[in-house]
1. Here helix-only ellipticity at 222 nm (-39500 (n - 2.57) for each DSSP H run of 4 or more, over all residues; to 500) has been calculated and equals -9000, so which of P, Q was it run on?
2. Of structures P, Q, which gives 21 when relative contact order in percent (Cα under 8 Å, 6 or more apart) is computed from the coordinates?
3. For which of the structures P, Q does the calculation of distance in nm of label points 7 Å out along Cα→Cβ at positions 32 and 312 return 3.5?
4. Using the calculated result 4.2 for distance in nm of label points 7 Å out along Cα→Cβ at positions 120 and 424, pick out the matching structure from P, Q.
5. Given a value of 0.96 for Rg/Rh (Cα atoms, Kirkwood Rh), point me to the structure among P, Q it was derived from.
6. With FRET efficiency 1/(1 + (r/R0)^6) of positions 144 and 224 (r between Cβ atoms, R0 = 35 Å, to 0.05) derived from the coordinates and found to be 0.70, which of P, Q does the value describe?
7. Ranked on FRET efficiency 1/(1 + (r/R0)^6) of positions 344 and 376 (r between Cβ atoms, R0 = 30 Å, to 0.05), which label among P, Q comes first with the largest value?
8. Computing mean count of other Cβ atoms within 10 Å over residues 256-263 for each of P, Q, which one ends up highest?
Structure P
Amino acid sequence: MGTYMNEYQNKLRTPDEAVQIVKSGDYISYSHFAMTPPALDEALAKRAGELKDVKVKGVCPLMLPKVATDPRSFTYYSGFFSPVDRKLREKGLAYFIPSNYGNTPLMARQGYSNRTDVLMIMTTPMDNNGYFNFGPACSEIRALADISDQIIVEVNENAPWCFGGEQETIHISEVDYIVEHSGPLPAIPGDIPASEIDKKIAALIAEEIEDGACLQLGIGAMPGMIGKILANSDLKDLGVQSEMMADCFIDMFEKGIITGRNKRIDRDKMTYTFALGSQRLYDFLNRNPACAILPVDMTNQPARIAMNDKVVAVNNAVEIDLYGQVNSESSGMKHISGTGGQLDFTCGATLSKGGKAFICMSSTKVVDGQTLSRIVPWLAPGSAVTVPKTWVSRVVTENGIANLMGKPDWVRAEMLIEIAHPDFQDDLVKTAKEQGIWTRTNKIE
């Protein structure tokens, strides 16, 4: 670090000193997921009452953004709601920015999203060449750095250095201030217990995966169960092209099932744009040449996803209506998460040669002690349409798989009713008829 040590020392500040750069009316962007900058956030929150009309944008933080708790000075936005964001939303302290995750760098660079006056990001320590690594949250950070007027990095010695293909670092010459603040990254359990329904759905999907398939798996018990099943299978040469890197990939890699040898792009690499998981995952990613973190407009671009053959995309949903419209981000007016990359990967896997896109959910849910069907006659007012009916193919519940792609409306309705919970099938048939969706029993031949 000798060449850049003087510059480093000249730019080194305490968190309280660094955030003095912020002015009333500024737009602030934070780094995302486990890399949300806690020291800078806390220091900025201390200026509540002094600053006015400061807008702060985050994405799926695992810590409470303290700026969000004082609306006198700050307005907080999120591009994807975490459980923390949901609680803030319920108190009127968080606002949602809709977007396909893969479009967010374009939104920044072409001015669709708000400007960024100050970018505050957590990074790894600087290397000998003067570079800081974005760690396990590449996302659209490079695009934000390109448009930001001023940049503060919060150096965390516990952040893993994530090798990538491009746009995963920032040079000290681009940085205005440096803050040092180390602590363990927020982690989530790597092995979430799976329910019997999760296991059934995972088993159905695992049967559909072939040698040489390229996987996109998300977070949760069911994708984790798919990983366990595949890790104990005799499948060969699986690849990974995912927006999220999760613990479920590690066992498959260590057992030699994931090799990436059949990938047409990023061959031999497990590609991703962010990681969330256990400390084991962060240790696995640190300077691991088998993994490549890329900006989200590369990992999530449907045309680029489709360059690999046999892409298998597995995503969860809240509900689906009889027309095939998928809601994966809200419960009526209550916002839960966000669009994320679900549409990106549904499209990419569908366009891939031999690809398969799965939308998964249990057939029922329990709300306030009442069991309800996740397959519904129509989406409730306020519900988001995450994947339009024109892109939906394989819908999976514990009762089977319904491939809706290319089917007429009455067939789609019948296929969905067949994988609904038996207790709700008769009511769904009735409402399908009332809506004019023909079912086999009354279709005019």
Structure Q
Amino acid sequence: MSVSRRAFLGSSAAVAAATVLPNTVFGANERVNVCCIGIRGRGSSHIDAFCGNEASDVVALCDVDKRVLEGRADQLEQKTGKRPKTYVDMRDAFADDSIDAITIATPNHWHALATVWGCQAGKDVYVEKPMAHSFWEGQQVVKAARKYNCVVQHGTQQRSDANRIRDMKLLHQGEIVGPVVHARGYVYKNGNRYDIGKGKPGDPPDYLDYNLWLGPAKDRPYLWREGSEDGLFVHYNWHWFWDFGNGESGNQGVHEMDVAAWAANKGLPVRVYSTGGRYKWTDDAETPNTQQIDFTYADGTMLTFEVRNLGSFPEGCDDACANSAFGTDGYWVKDRGFFDYQQKSIPIPDGVETPESKGTFGNFLESVKNRNLDTIHGSPEEAFISCAHIHLGNIAYRLQRSLEFDPDAGQFKNDDEANAMLKDYYRDPFVVPEIT
């Protein structure tokens, strides 16, 4: 039984009650029919990956920008000889029975709602990072994936890196560098970030469905960048506005926070503090370009995370966005390996195998076809932990005080102001439903 578009147009209660499609059982040679949603930036990589994989076909595209939508459809037709279906409203794609799976590369504030709607429509979901725009949304995505028996994979590619999987297992065993007492992640975007300027309210361009672009977010005027023919936050700089994005810690930072939380392997923290600011630049953006977040776990171990977008040195690593983890007897550096505290390299022990991986998109397709949730690289549960660190850190930054958190209750202790920030405001009818 298909889900009609009408089910997605009503109240959040109507959405929550939508009938789920049975999950497709694929034959050995059957291909997964994919719809890519949000296809201007990262979504274009989704198109290339899934149309280039022998296990899938990109049969539909969806974007609220009609210029982008038609341009990508033209490119795909030239590449494959078949023109994909095109949708402006993702709810129409969810009601399409021919679509097996969806990929989501929209702005962050759409990630959770699109994922939940997709699960309710019986679609498997590959959702870009961060999985959710708020802590509460992440909880609903986890529950939706399990309630509707859908494959949901988080778009943090390092979960599919074979060497990373091997190293994390060794870190958790504690046999090379001892128990991990401090995990660290950092993002130094040298020369990739800049003053975005100031905005001037005006009518949105006719090729953009701005109401759908806003979706769950608060109603706010479209802004044009002063002195430019570009929008201020549409299409990329929405990252630096709290209603739409999560700052750099929730942009490039998600990848490194995911590895740091993976290395720490302690679940959610009990204390969080963050400081920083938006220095030098005098633009209209809201999120910090320099940020430090400190997390403490119940056993006293810690995770630290840094954002520096004004420029920085790689600080001993080959990449200015990286990770390290410190144990009692040595340390690990991403892509460099294990070391003792005399800086001597520690080789991988004999007999330790590096697991096979088909890459982030290949692993997703494998899970879709075999219906085995254990083969998901970046499960919703894992994604929730990593993204929760970002949300908790940003709340501490915005309130500018140290916060105590109860992981079991999923609430801050004795802090109504902080707890109110665990969940977003939603604009009807784009309301993330509470999954029970």
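1. Values: P: -7000; Q: -9000.
The read-out was computed on structure Q.
2. Working: P: 13; Q: 21.
Here the read-out was taken from Q.
3. Q
4. Answer by label: P.
5. On the way: P: 1.00; Q: 0.96.
Value 0.96 for Rg/Rh (Cα atoms, Kirkwood Rh) corresponds to Q out of P, Q.
6. P
7. P
8. Going through P, Q one by one, mean count of other Cβ atoms within 10 Å over residues 256-263 peaks for structure Q.
Read the figures in this text as sums done on the coordinates, not as results from a lab. It should be emphasised that the depicted structure is a prediction, and the values quoted were computed from it without experimental measurement. Cβ atoms are built from the backbone, for glycine too; each structure is taken alone.
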